[in-house]
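Listed next: structures, encoded as C-alpha cells.
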Structure I
Amino acid sequence: MMQSAAVLCADIGGSFIKFGISRKSGQVEELARVPVPKSDSRELAEALRNLADDADASGILPIGLSTAGLVDPVTGKGLSANIPCLTGLPIAQAFSQATGRSVFAANDADCLTLAEANDGVGRGHSVVFCIIIGTGIGGGIAVNGRILRGAGGVTGEWGHGPALNTSVEIGGRLVHVPRFSCGCGQSGCVDTIGGARGIEKLHGLFHGDERSSHRIVEDWQAGDAKARETIEAYLQLVADPLAVAINTVGPSIVPVGGGLASAAALITALDEAVRARILNRLDRPLLVPAIRREDGGLMGAAVLARQGAADARAA
C-alpha cells in the first residue's frame, strides 16, 4: 500500500458532512463542513461531488466515506436511522457514479476502529476491538489493521441483543433491573443502559433522582453514596457482556470512543471490572481511551480509501 498517496475522506454524520484530505498516512486535514441532505441521496451525492472537486481538481483522488449506519459488505447497501436516504442505497457504487471517483464506504464505528488500529492506541496490535460508549453503544473489530466485515455489516456490535442481567448487587442488596426496550426492537440490550442516557436511566430507577450523566460521574468521584451505587450497578451490567465479547474476539487492546471515553476514571473502573471477568488475565490496562475521538471518522475513512485503492490496483 502506498502510505504517502493522497486520498479524500468524508465523515457523514447525522447533522454534518465533514470533508477532508489526507496527504499521507497518519495525517488528515479537515477542509469543509456542510449540512447533510438527509432525505435526498441525489443532493447528498451532489454535495459530496462539489466538496471533492473543490479539494482535488484533477478528479482522480479516491474518497473514503465514514457513514452513520451499517454498510452491507456484499451488497454495499446502507441502513441508517439518522440519514434515511442511505437506507437501501448501494453507497459506494452510487457515490462513485456521481463523483466519477473510486469510493469506499464503511460505518462510523468501523472507521474509528480503522483509525485507532492504524494511527491510534491500537497501532501494532494484531486484533483491535474498538468500542463506543456515548449516547449509545457500538463497536468494530480490526485484524492486522483491516476492519472485519461481518454479515450485513454487523461486526463488533456488542451493544445489541438481550445481554443484560436482571439484577445487580449494590450496597449489600440485590436490586432488580428491568429489561428496557431498545430502539433495535429487542429488550435488555446493553445499549439501553450502557451509554450516557443509560447511566441517567439507572440513577432514576434506583433513586428517583434526575441528574445528568456528567453530574452522576462527578458525584461518584466525589464520594456521593447514591452516585456510587449507580456507577457500581453500571459497571456490573456493562462489564459482563463486554467481557463475553472480549473473550470471543480476543483483542490485545480495546480503544474506547464516544462521549463517556472522556471520563477517564469511569473507563479505568470499567477496565478493572472487565479484566476481572475475562480469561486472559492482564496486568496492564486493556480498555484505554481512544486518541482519535475527534478525527476518527475522517482518519478511518482515509485509511479505508488507501486500503481500497491498493486492493483495486492489486486485483
Structure II
Amino acid sequence: MKALVYTANKEVTYRDEPQPELNPGEALIKVNLAGICGSDMHAYLGHDDRRVPPLILGHEVVGVVVKGKHPGKRVVINPLITCGMCTSCLSGKQNLCAKRDIIGMYKAGAFAEFVAIPESNLVYLQDHVSFQQAALTEPGATALHAVVLAENNITRPISELKILVIGGGSVGLLTALILLDKGADVDLCEINKLRKQTLEQHINCDVLNTLDDKPESSYDIVFDAVGNMHTRNNSIKYAKPGGTIVHIGLMDSAGELDIRKITLQEISFIGCYTYSKTDFIATLEKISSGALGDLSWADIRPIAQGSQAFQDLLNGNCSAPKVLLKVGAES
C-alpha cells in the first residue's frame, strides 16, 4: 500500500509500505481522509520522543470497513486504544488509562491506504454525514472534552460567561463553535492573518489577531488551544479572578507560570487530554445534527502531496484551520 511516512525530522515520504496485519478483534479500514493534527506536526519537528521514525502518523481518520464485522460500512475511527478494565476506563475516563495508546504514536497510523484498529473503536456514520464532516470528529471530541471540563468547574451557566479561545486551528475553532452552540459570548484569537481571514468567514464571533487591546482579567474562561509559553502567560493574564483556564495545546512545556496570580486570584488551571468515548460519540452527534455548521473550512489535499502540506503548515502558509489528506475516492 502507499503511505506517507515520517522518516526524519522535518521529513515525510510518500512510499510503499506493507499492508497492516490484523490482530484478533481488529478491523481493516480503507482510509478516505486523514487529518494532520498539531501532534503530527510536533512529531514532524522531532519534538515527541514517543513518535520515532520511521512511522506512519495520523489519527484523525474516516474510511470504509474492508475486513471486520461490517464490511462496506462507513466509519470514523476513535483512535484512542485503552485497556477497558482499569478504574479510569470503567469510570468513563478512558483518556486517563495507564495503558492508553493512539494510532500514529507507537502503532502505525492513518496516513496510508489502510489502517488496522480494534472493532470497538469504530463509530458508524449516518448516510447524510459526509466523510469531510466526520473527519473532524476527533479534534471536535477534544474540543468538547475541554468544554465539559470547564463546565464541571464553573458555578454559573456557560451562556452567561465571557470566554476567550486562543488558537484558531481546528481544536480552537471547534471549541468556539461548541461554546457558541451553548450560547456563550466568545472571542477567538488567531495570530496567523491568513487563517484569521478564513475563521471570519466561518464563525459568528469576534476573531482577534492580538489581545493587546483587551484589558487584563477580562474573561471568565480561557481555552488555550496552542499550549506554548506565550499563550499560557496570556491565559493567566486575561483570566478573571475566580476564572478557569483549560489548557488543551501541547506545543511545548517551556517557561514559568504566574503561580502567585493563580493562587491569590483563585484561578483554576485544568489540563485537558483527548476525550472519553462519550465525548467522541456526542461530538459526532453534534456534527450530524448540523449544530456546528457545515464544517466546510478544511483544506483537502492529495496524500501524495503530504510533504508540501506539512511544510505549508510549518511555515504558516495555510489559511485553513485543518488540512485533510485525501486517500480514498469515496465521498
Q | If semi-axes √(5λ) of the Cα gyration tensor in Å, for residues 59-114 alone is computed and equals 24, 14, 9, the structure in I, II | A | II
Q. Taking Rg/Rh (Cα atoms, Kirkwood Rh), for residues 35-202 alone from the coordinates of each of I, II, which one would give 1.06?
A. I
Q.
I have -11500 for helix-only ellipticity at 222 nm (-39500 (n - 2.57) for each DSSP H run of 4 or more, over all residues; to 500), calculated from one of the structures I, II. Which structure is it?
A. I
Q. Of the structures labelled I, II, which one yields 34, 53, 13, 0 when P(r) over Cα pairs in 20 Å bins from 0, in percent is computed from its coordinates?
A. I
Q.
Once distance in nm of label points 7 Å out along Cα→Cβ at positions 83 and 163 is calculated for all of I, II, which comes out largest?
A. II
Q: Assuming 1.00 is FRET efficiency 1/(1 + (r/R0)^6) of positions 147 and 227 (r between Cβ atoms, R0 = 41 Å, to 0.05) as calculated from a single structure, say which of I, II it is.
A: II
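Bear in mind these aren't lab numbers, they're just calculated from the coordinates by the rules spelled out. Not measured: the values here are computed from a predicted model. Cβ atoms are built from the backbone, for glycine too; each structure is taken alone.
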